[in-house]
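Given below, in the form of structure tokens, are the structures.
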Structure 1
Amino acid sequence: MPLWSPMPDLVIPDVNFSDYMFSKLATKGNKVTMIDSSNNDNQYTFQEVRENAMKCGSAFYRMGLRKGDVVATCLTNCAEYTFIVMGVNACGGILTTSNPNNTKNELSFQFKQTEPKFVFCNLANYLKVQEVCAQLHSVKEIFNMEAEPNKKTFSQFLAHGNSKDFPFDVSVDPDDVALILYSSGTTGIPKGVMLTHRNLVASLTIGDASMRWSRIDAIYLVLPMFHVYGTIMSLLVMSKGSKVVLKKRYDLMQMMGDIQKYKITRLIAVPPIIVGMDQLLSNHGFDISSLRELDTGAAPLPESVALSVSKKLNVSIKNGWGMTEGVPAAHHLDDCTPVLSIGNPSPNTLLKIIDTNSGRELGPNEDGEICIKGPQVMKGYYKNPEETAKTIDSEGWLHTGDIGHYDDNEFIYIVDRLKELIKYKGFQVAPAELEDVLLRHPKIVDVVVIGVPDPKAGELPKAFVVRKDPDLTGKEIHEFLKDKVSKFKYLSGGITFVDAIPKSASGKILRRVLRRRVEETKISSKY
């Protein structure tokens with residue numbers, strides 16, 4: 001039988017996402033809920049967030065954004081991101097987010113598929129975004145977040161709006177798509193994950209009941225808001241009545257100083273951040289006694305690091321697990337959860353473990369693929385019904401691609417993953433995408449990419465390459481990749497030249513053989 005949550009099911013409001021958020025913010029008053037620490041410590045109360053989001057929606061509506069139209073962001077963390085999310089959805093529009101460090105090729109792939117009407121970016125990537133958008137007929141305007149002559153800015157955009165216009169003359173159904181976030185899913189090249197208003201409301205409602213934050217908590221968010229983890233966490237903080245401190249980019253010493261300055265009580269992190277803290281904690285010189293909990297996700301955290309940091313700081317550490325397709329989590333943690341466990345299923349969520357070969361449902365302490373079913377499961381992949389059918393079965397179960405089990409007390413453990421994704425510092429690297437790029441090199445005949453373990457990053461992408469030209473060097477390959485993929489996709493795990501790629505009789509790449517080869521020969525993680 002599938003596992004049920006130990007918590008009772010919740011009533012998920014049958015409303016669209018923007019109405020849900022606006023009603024939540026309206027009850028919180030004039031307490032500060034958001035501080036943009038990378039932008040002059042700009043502070044926003046709940047009421048100011050609500051008014052700015054409504055004004056943003058009004059500006060979109062007056063400029064012609066209509067139901068089903070797409071808006072794209074290519075932004076570092078900023079307060080304005082939350083205004084855009086709610087403003088777009090209030091008009092019945094769809095928001096798609098991208099990594100501001102994406103290459104032109106990566107942006108072009110996403111924008112050609114989603115056809116955004118408006119695009120928001122930073123000054124640092126404005127020219128790149130402008131070049132990509134010049135190839136598209138859909139884009140009407142590009143707005144730069146920083147003040148800069150001869151460029152349309154967010155302030156100029158917001159000047160078109162008036163919060164008194166809300167509600168707009170548009171009917172938004174809870175089952176309409178609200179976000180299209182790009183994920184590599186269980187395997188393959190990035191795909192647009194369609195998240196509905198109902199998905200978001202369900203995720204926030206469940207998070208509201210599961211997260212033990214209070215109005216006196218201050219949460220530090222340096223995780224990228226273009227990622228589902230950062231998006232949901234930033235919105236959840238406000239819906240719960242807490243305060244979030246945003247940081248544009250991660251810097252360990254700055255983060256420690258910010259924890260002291262803002263009296264941060266809870267840190268939303270990924271394992272590399274906690275590993276960095278562990279190495280620094282012996283002699284850091286900061287007063288971080290306000291910190292009570294570290295919430296980590298996006299990749300596994302080594303038990304030794306978790307225990308070390310927890311002891312040094314006298315804080316609890318919670319291991320999160322999830323995926324974009326599950327918006328993002330389907331599990332619940334409490335004080336009884338063992339260190340290595342991700343807890344139990346969330347309210348309103350079913351979880352089962354199946355045999356990867358037969359699909360048979362497994363019992364306690366049997367490893368298999370984790371499948372979930374609940375109101376937070378995505379609608380599907382954008383314009384990709386084939387991949388949707390591979391991921392969500394006919395009974396509505398989302399096949400996560402992660403391997404795990406539950407114990408006799410129904411605590412869930414992740415032990416491996418069926419999928420081929422590489423997790424580099426919490427970022428997803430799809431081997432198929434890198435392999436496709438590498439095979440365009442005229443001197444490469446065949447290639448396979450795997451992840452190799454690394455104590456700081458989690459995993460590093462490593463390539464095994466069959467050369468057409470024996471003179472091809474690793475340096476040439478590194479240079480070839482530079483302007484084609486983002487930095488986190490670089491082959492930081494190294495390049496090994498081989499005579500042939502090991503494959504099964506059916507032609508399937510035997511990645512496990514290569515992983516075993518790395519383990520046995522202890523190949524250096526640096527080329």
Structure 2
Amino acid sequence: MERALGVHWWVTSDIFCFRVVIKNNPFTRRGVLSTVASIFDPLGFVAPFILVGKRILQKMCQEKLDWDEPLPQDLKPEWEAWLRDLQNLSTIKISRCYVPSTFNQVQQYELHSFSDASVSGYGVCSYLRTVTKSGEVHCTLVMGKARGAPTKVTTIPRLELSAAVVATRTASFLKRELEIPDIQEYYWTDSKVVLGYINNDARRFHVFVANRIQQIRSSTEPSQWRYVSSELNPADHASRGIMTRELVESNWFTGPCFLWQKELPKDDVKLKEINTEDPELKVTHVFTVQAKEEKYVTERLQKFSDWTRAVKAIARLRRYVKSAKNSKVMSNESTTLEERKEAEEFILRTVQKETFSKEIKSLKDKKELKSFQSKLYQLSPFLDVHDILRVGGRLTKASLHPNIKHPAIMPRDHHVSRLLIKHFHEKIHHQGRGMTVNEIRANGIWIIGCSTEVSSFIYKCVKCRRYRKYNQEQKMGDLPSERLEATPPFACSGMDCFGPFCVKEGRKEVKRYGLIFTCMC
């Protein structure tokens with residue numbers, strides 16, 4: 001008996017076997033982990049049996065048992081049965097050679113990978129099928145894998161897809177390590193949903209499914225994938241887990257019966273189209289966009305934190321639109337004063353249409369606003385030549401600028417209004433509320449509730465809070481114990497002197513000093 005990479009090799013018979021020494025580990029989570037991890041099986045010959053032990057360990061982890069806490073009563077019989085069956089692993093013999101010595105003229109090598117999943121886990125097994133020129137067929141297990149299902153709730157199709165990904169990775173590894181030229185690869189699964197996902201070219205899936213399909217399609221072709229029934233699928237044992245006796249009697253080591261036939265069965269399974277109600281499909285939403293969606297412009301303005309930059313951006317955008325309509329090349333020169341004025345008017349007009357749509361419609365229909373219909377009634381609003389809503393009043397005949405006589409009305413609690421307040425507040429170098437309000441109105445803007453909005457902005461302004469911060473005062477120290485205890489007067493006294501004072505005594509001046517005694521209490 002020799003050991004090769006932890007696996008026992010019986011040299012005379014040229015077979016692999018298992019020699020298990022069961023230690024007296026305690027029936028705790030630590031002991032269970034130690035026993036399960038002591039079985040070294042790199043090629044996964046007894047992966048279905050080990051999965052049973054892993055599943056018991058997973059249940060203990062789900063119940064959040066401590067490392068040295070004893071097994072619960074419901075898991076103890078399962079663990080004892082698995083421990084008793086662990087000794088039977090020594091009866092399993094696996095031939096080291098993939099091909100019998102009688103096979104002289106091999107015509108074809110095939111690598112068949114099976115995958116399956118269940119609620120408890122998912123598994124993979126790969127077989128090497130050899131066909132001679134005389135028609136003899138031999139099939140043997142090359143590698144198997146069994147993994148427990150994740151504790152997070154996952155659908156069976158997702159587990160089946162994960163098993164298919166593991167099958168492709170295992171097959172790529174075996175193809176690279178076996179170094180058999182012109183080997184043919186076949187992949188088998190009992191999930192028609194997975195086959196539908198792999199053969200799909202029209203539908204789009206969510207990230208989980210899309211990434212795994214991409215991995216499968218990058219290393220295999222859809223024509224290599226075939227359907228096998230669950231009764232004939234040997235990977236079903238790796239996904240559910242079985243004991244040693246059932247493992248020996250199953251088709252785990254030999255593969256399904258159809259692999260021993262001269263010709264493989266034809267794939268006559270017709271795949272249905274993916275149901276549109278499949279939860280893994282991405283739903284494509286169709287949006288109807290209006291030709292003039294002005295609300296979109298105001299949403300874009302939310303990304304600007306400066307009024308000047310916002311005006312310049314809108315001015316360049318309007319220039320681009322004009323050049324595109326006239327089939328002209330857009331110039332990269334900076335925007336002109338006229339373009340920026342037009343951009344300002346466009347922004348004001350857009351914000352007003354969004355917030356004062358009813359008032360604008362009434363004024364366009366030449367209807368008078370009533371006090372119970374609108375809050376703008378007291379401002380006597382009207383529309384100017386550029387369709388901008390402005391404040392009315394009795395200053396029409398004054399020799400002032402039209403924007404000062406009739407400022408544009410802007411809503412409160414709007415991002416554009418806050419940009420204007422910030423712009424003019426910084427323009428007057430962070431002066432007070434009154435100066436900021438005067439500057440805003442002097443530039444032809446009337447913000448509803450302007451005084452409150454400006455006060456709120458100044459309160460949040462970092463520079464203003466720094467400039468208007470109160471002078472710091474030194475914190476006074478604790479009182480001495482003599483001043484805190486009840487004692488007779490002048491039991492604890494403090495003394496201080498002051499002076500000198502010049503005092504006249506007759507014709508001469510003398511210095512006099514004052515002395516103060518203070519009772520500390």
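What follows is calculated from the coordinates using simple rules that are stated; it is not laboratory data. The structure presented is a predicted model; accordingly, all values stated were derived computationally and were not measured. Cβ atoms are built from the backbone, for glycine too; each structure is taken alone.
Which structure, out of 1, 2, was helix-only ellipticity at 222 nm (-39500 (n - 2.57) for each DSSP H run of 4 or more, over all residues; to 500) calculated from, if the result is -11000?
Source structure: 2.
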- Query: A value of 3.0 was derived for distance in nm of label points 7 Å out along Cα→Cβ at positions 210 and 434; which structure in 1, 2 was it taken from?
  - Reply: 1
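If you rank structures 1, 2 by distance in nm of label points 7 Å out along Cα→Cβ at positions 178 and 458, which sits at the top with the largest value?
Working: 1: 2.4; 2: 8.4.
Structure 2 gives the largest value of distance in nm of label points 7 Å out along Cα→Cβ at positions 178 and 458 among 1, 2.
Hey, relative contact order in percent (Cα under 8 Å, 6 or more apart) derived from one of 1, 2 reads 10; which structure?
Numbers: 1: 13; 2: 10.
Source structure: 2.
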- For the read-out Cα extents along the principal axes in Å, a value of 67, 55, 55 was computed from one structure; give its label from 1, 2. 1
